[in-house]
Structure I
Amino acid sequence: MKYTIIGSALSGNKGAASMLETSIQTISQEDANAEITLLSMYPLEDAELNTYKNLQIISATPLQLGLLINPLCLLYKLLPPLRPILKRNKQVNAIADSDVFLDQGGVTFVDGREKFLIYNVASILPAIFTKTPVIKCSQALGSFDNKINRFFAKAFLPKVHTIFARGKKTFEHLQSLGLTNIEQAADYAFTLQVSDSDHLEAKNILAQHNFSKSRKNLGFYPSQVLRNKSKNYDIELAKFLDKITANNPNLDVYILAHSQRKDPEKLHNNDTDVCKAIYQLTSRSSQIKLVEEYISPKQMRAITSNFDYTVAARFHAMVSSIAMGVPTLVTTWSHKYKEVLAAFEVEECAYEVEPIIHGELLNKFNIFVSNSTKYSELISVNLDQVLRSSNKHAKHIVSVASES
């Protein structure tokens, strides 16, 4: 069967790449003949990274989505005699011929993010025009208090076949719209499969930075998104790292970009610049290491498994860390973080202050470390249930494709 995916990528944000790779892995296990097409925002970068034989990369930049793909799919709906001609366009053909259309946008139709509403709608509208069943993979939606956001959500979300709510809060937001096409499921990326070769490569990368299991090790994942929201972000986090390493001489910190793109000038979906800036503002003691190598999502998860703790601003850095059983302190900007932490009964591991103040974050970190054994146990107790919830995706997707 045929599957088309939008909203994720192999390049840039490793969270999006984790969702995409998990989809390819699990759908291919359920459907040995699966043919998967990615409508990519970064087609050239994604094509370079594509190692999957059953994955085709087609360009779908925001401009193409708005000016080409949506108008052609609307014509497909309105003028059936022209469909053979319209399907000569590879984007239209992929969408119309698909048995199911997967939207993997991590956060959509959210109050305060109205500037993204056009893209949120444009991502699913082509499939609605071609009557291809749309499944929104587990993501955060709502709240819907803003009138504009609520209007568009009520207009378009009922047209979706299935919406997987990532957590209880999202589920409640969707219920407030009176929707019946919703199910709750943990983030799809929880079930990303990591190979022995990924673990070996992770050890090789860490070895280049003098990693030692005899010391305490912290994975540190800042975010360009939070940098844009928080005043003096780089300075405050550099002070935080200097303080925790000075107070803990047996602690090593590894700064990693959970979103990476080849062009350092492109800051969207790219944490390379913020990682470098924070590192350069620290005392750069031997305890603080900047990991600059390109790392795949599976290798990143394997690297994370070696840490004793994680401090994460990127959502899927948190997911990868928790999936590997590592206690995680999260600096947040959305309910999407806390509803995942709630599934593991560790909501207190969220730092919700904006802008970030290094002294307050330090106090939170000290409490976090002192309770890390408890957090590890809670993660271990709840992980199987979360993995089962995440596993709902593939069987449901293939089932809908079969019916289609």
Structure II
Amino acid sequence: MRDTNKTAHYGIMLLLVLTLINFVNYFDRSLVGIMAESIKEDLGLSDGELALSTSVAFTVTYAFLALPIARLADGGLQKRVIMASITVWSFMTFLIGSVQNLWQMAACRMGVAIGEAGILPASHSLVSSEFRAARIGLVIGILWVGGFLGAAAAPLIGGMMAESLGWRKAFMLVGAMSLLLLPITFLVLRQPRASGTAGHDAASQPGPDSWMSVVRTLFAKRTFLLLWCGSALMLAGPQANILYTGPFLIRTFGLGLKEAGLYLAVASAAPMIIGTLLGGWLFDRIRRRSLALALANSGAWVIIGGLVVIYGWFSDDALTATICLSVANLLFGFITAPGYATTQLLAPANMKSTAAAIFNLGMALVGASIGPLVAGYLSDALAASTGVRSLAYGLSAATILTMVGAALMIASGAYASDVSGPKPAPA
């Protein structure tokens, strides 16, 4: 009983620390959203160049670095990977405060991505080894609550910091404070035990001699292939929203930085948390009866969220736009659990980090890059004819990509029978 209590206590501490790390991780990367207009004016960038130097530079680097870093984590180095990641991303966030042009901004954002690339795969590996399969959707949802809280806090706190300190000093202060995570990580995290989500003999899975073995294993499942493509596209709208909602509110409705930050925080914090936790809980609950139904449920709600937020982009006041964004953020939260949880259930026991990185590769390369690019360059192209409303068209186009991705998630359920592995036990 004593050992069981110790295990349960460590599981709670592990989840709390990883959630805190995710909070700071997403807070740092999301600061550019509320400060985008100031950065654009200071560096003389267009909307498209802003997307290239901030979002695309980050996401492409993040996507490609996550896989080799995940291989290190799967070698038993999860704790060291996380500590090294914190150090690198904090230092590069600090350096953003000194950039003078597009290329320096792009280089610093690439540096932030190098640091943050190790957090997701190593964290998912640790929680999947500590918690049983029947709870993995909810556990990953809880882990992501930290990220969504960080993304929501960034515009609120960042807006106040930018108005009082300027955007450059704000980045420097945030980067320095992020290093406080290092002693907490060192004291709490430890090496994982045998995977809790495996549920069957790891020897029956492909060996870990090459990351290509897990690629072949996962993409042989038609469910995973469609889910990978759908999840990649579903991130397009949310990522465009992170970068451009602040500028949209400022340009369209004349809000100040602090006021726009408040609107964004209200639209992001509670809705994202509720959506993520509810989505994870529903996925686990419905999956006991049907994986196909669980995936279809998540995809359908995301499509509804897309329709709501498009209405908001063309509304006549900031409050209506914010309410619509709040509803969409709640429903977009249903994206988080299904893909990552299904990937962890399918992955070989000692390849959890690599599997998470492979799944995340599509989301970063496609959705997280193409969403801001489509929104930014379409806004530039329509600026002369639509004026301050140009961003509404760009954000709507990115949202349509999200809805297409949700349709692919629904379609993936048609092949759910080809997903082998243990059925989840009742919680």
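Distance in nm of label points 7 Å out along Cα→Cβ at positions 51 and 371 computed as 1.3: which structure among I, II? Could the numbers behind the result be given before it?
Numbers: I: 3.9; II: 1.3.
Attributed to the structure labelled II.
A value of 17 was computed for relative contact order in percent (Cα under 8 Å, 6 or more apart); which of I, II is the source structure? Answer for the origin of the read-out: I. With FRET efficiency 1/(1 + (r/R0)^6) of positions 331 and 387 (r between Cβ atoms, R0 = 30 Å, to 0.05) derived from the coordinates and found to be 0.75, which of I, II does the value describe? So the calculation was done on I.
A value of 0.99 was derived for Rg/Rh (Cα atoms, Kirkwood Rh), for residues 283-338 alone; which structure in I, II was it taken from?
Numbers: I: 0.99; II: 1.14.
Of the structures listed, the value fits I.
Work out which structure the value 3.3 belongs to, where distance in nm of label points 7 Å out along Cα→Cβ at positions 115 and 171 was derived from one of I, II. Of the options listed, only I reproduces it.
If helix-only ellipticity at 222 nm (-39500 (n - 2.57) for each DSSP H run of 4 or more, over all residues; to 500) is calculated from each of I, II, which structure is the one that comes out at -26000?
Working: I: -14000; II: -26000.
Source structure: II.
The value 1.07 for Rg/Rh (Cα atoms, Kirkwood Rh), for residues 131-306 alone was derived from one model only; which of I, II is it? Corresponding structure: I. Suppose you compute distance in nm of label points 7 Å out along Cα→Cβ at positions 147 and 395 for every structure in I, II: which one lands on 4.5? It was calculated from structure I.
Bear in mind that the values in this text are calculations on the coordinates, not laboratory data. Fair warning: this is a prediction, and the values are worked out from it, not measured in the lab. Cβ atoms are built from the backbone, for glycine too; each structure is taken alone.
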